Structure I
Amino acid sequence: MRHLKSLMVAALLLAGCSTTTTNEPVKVLSPTGAPALSLLEAASEESENTFEFVTGSEVVSAELVKDDSEYDIIIAPVNLGAKMIEAGKSPYRLKAVITWGNLYLVGTSENALNEEGTFATFGEGSVTDFVLRQAVDLDNITPEIVMYSSAQDVQGALLSGNANCGMLAEPAVTATIQKAKEQGIELQVIENLQTAYQEKMGTDLEGFPQAAIFVKEGSEDKCANVISTIETFVNETAVNDPDKIVELVDAIGADTLGVPSAAISKATWERQNIHYVEASECTDDLTTLLSLMNIEFSEEMLSK
């Protein structure tokens, strides 16, 4: 686990803001990648708020169970946070789903799943693994299934020719296809797992609740402005002004955010399915996903 540099930033307080908000600094912890991109505008504002981006899930898992955690907001996999809340081990509650799946199957041909070779995947036992197994009938594909420890390893297998198909997440999908082309390897997206999952499970929204905003109990009021900024950016600004994505990624740094580049972040924004949806408005989708992992959804999990 390595921590990426913390950004000391803060929300600009709006004149006439609601009396339910406060002036206290907010501390936010997020995994790198798509969840980090949801924080672009909030993390770029000049204030005293702190945003820390980390790779992997170890730090996130550890902080979710700390009663004295310094973080007011933690972005974490939905199933991870929900499982800890269900077990009574977390002081955090589910506020909103922020990413809705960015998983795609990549292959050397459209028919790669029916050809001899290797299917590279990752995240055994994680939400990505559960979604893959629901969306694709793995028992009836031709290539041998090889489980790797990370998406980076899957990328390496595809680029080295050790796999002819595999599962990746955007923006790594686009970056891998581009790198492969430079090496004389033709790769293409052969299936959108979000669409396949929705068709299989009959969910209301395309995709699945992947990463969510969890707010520490007692921090709801102080987090209101930051959460409002996140919602406005992902649901409006990034959609209507995609160049803003490039501007903000360049300002914060692609390495800090854990993304290939500002240009790829912009180009893959739609396929990363970054949308802010209040958890109270997507309880059916949450129930469906969590039930796959033997987690019983309850409205007691929701942030007030």
Structure II
Amino acid sequence: MAEPQWCEDSQGGVVGTRTQVCQVEGLTYTTTRTVNGVKTVTGQANMIVINYSYGDTGQGTIAHQIDVSAYNGWGDALNASISGQATMSGACTRESASFPAKPLKPLNSWRLGESFFNTTATAAGAEGTCATDWYLTFTNGTYPAVVEKYEINEFRCDNNTGGRPTVGCVVPWYASALTYSKAVTPNLVRHVQLAQASGLPGATFDAPLRRATNPLVIDSNRRLACDDAPSIQDMSCDEYPIATSKNGLSAGGTRRSFDGCSLPNIPSGTGAKGASICMIPALENSSQGGSNSQFFRAERMLANDPFRVLTSN
């Protein structure tokens, strides 16, 4: 499978999505000889290594591939061959792996290793992480073999997501986006935008919301936000951050509201703590609840997983 274009953004760190991770690094292989106690460099090869792994929200298999390309070098180092061995640890087993020995030359050509692993977190309610590794081995005539390790330890697989009858695997630290459409729920979108503009979290990767699954936390968020909301025909009280997050009023703070929210007794406010409330059409609030449930199910959001809340036209 071809790596996505955004792999190039890694700059040595790990980047990803909810089902993919990638890390691009440089690697230098050097050959030396020691004669009469004097070590001499006899060659060097500079390489790019793309370390890429992907899963699926509806399958219990993780793939881990590694691509290596020498882009310049000199001397004996360029006579080396490279091969790979894939291993794993955690709640998974290896299904298959292949990286046969191939010469580094010609330059600017790719050497590919591909492996697949199956989660063992398959029982009802099970969750498990899987770390997968590639050990790259450079062999080169009478020179000693050199081994480099590349690890991916980013995936969680589970059979514990409500509404998902099958196992799936995700990158739990990636904050997927729950998006509300202005065309469908204009009043909800207005409230979310006002709430986030006032400093409440959820719009960015740096300040996401965290999934709440404990009914006591969810009920507390709703009660503290909306228990005394006025009764207005065809309207209902909307709270932000959403009740099914750990960022609501159960975590502390005070309420705030805005002009046009039909809550004149609730003052405006700013800051990252607390919650905003606004009266919006009941149909929009009901639509929001359905969107939230579908999102959590599709993204396999378990307790404390991060997510963002965005709006669109």
- Item | distance in nm of label points 7 Å out along Cα→Cβ at positions 46 and 142 - structure with the largest value, from I, II | I
- Message: If FRET efficiency 1/(1 + (r/R0)^6) of positions 182 and 222 (r between Cβ atoms, R0 = 30 Å, to 0.05) computes to 0.05, which of I, II did it come from?
- Response: I
- Query: A value of 6, 28, 35, 23, 7, 1, 0 was computed for P(r) over Cα pairs in 10 Å bins from 0, in percent; which of I, II is the source structure?
  - Reply: I
- So distance in nm of label points 7 Å out along Cα→Cβ at positions 86 and 206, computed for just one structure, reads 3.7; which one of I, II is that? II
- FRET efficiency 1/(1 + (r/R0)^6) of positions 126 and 262 (r between Cβ atoms, R0 = 35 Å, to 0.05) from the coordinates reads 0.15; which among I, II: II
- Ranked by FRET efficiency 1/(1 + (r/R0)^6) of positions 150 and 230 (r between Cβ atoms, R0 = 30 Å, to 0.05), the structure on top of I, II with the greatest value is I
- Query: Looking at structures I, II, which one was helix-only ellipticity at 222 nm (-39500 (n - 2.57) for each DSSP H run of 4 or more, over all residues; to 500) calculated from, given that it came out as -4000?
  - Reply: II
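Here relative contact order in percent (Cα under 8 Å, 6 or more apart) was calculated and came to 27; which of the structures I, II was it taken from?
Here the read-out was taken from I.
Taken together, the values in this text are just the output of simple stated rules run on the coordinates, not laboratory data. Because the structure is a prediction, the values reported are computed rather than measured. Cβ atoms are built from the backbone, for glycine too; each structure is taken alone.
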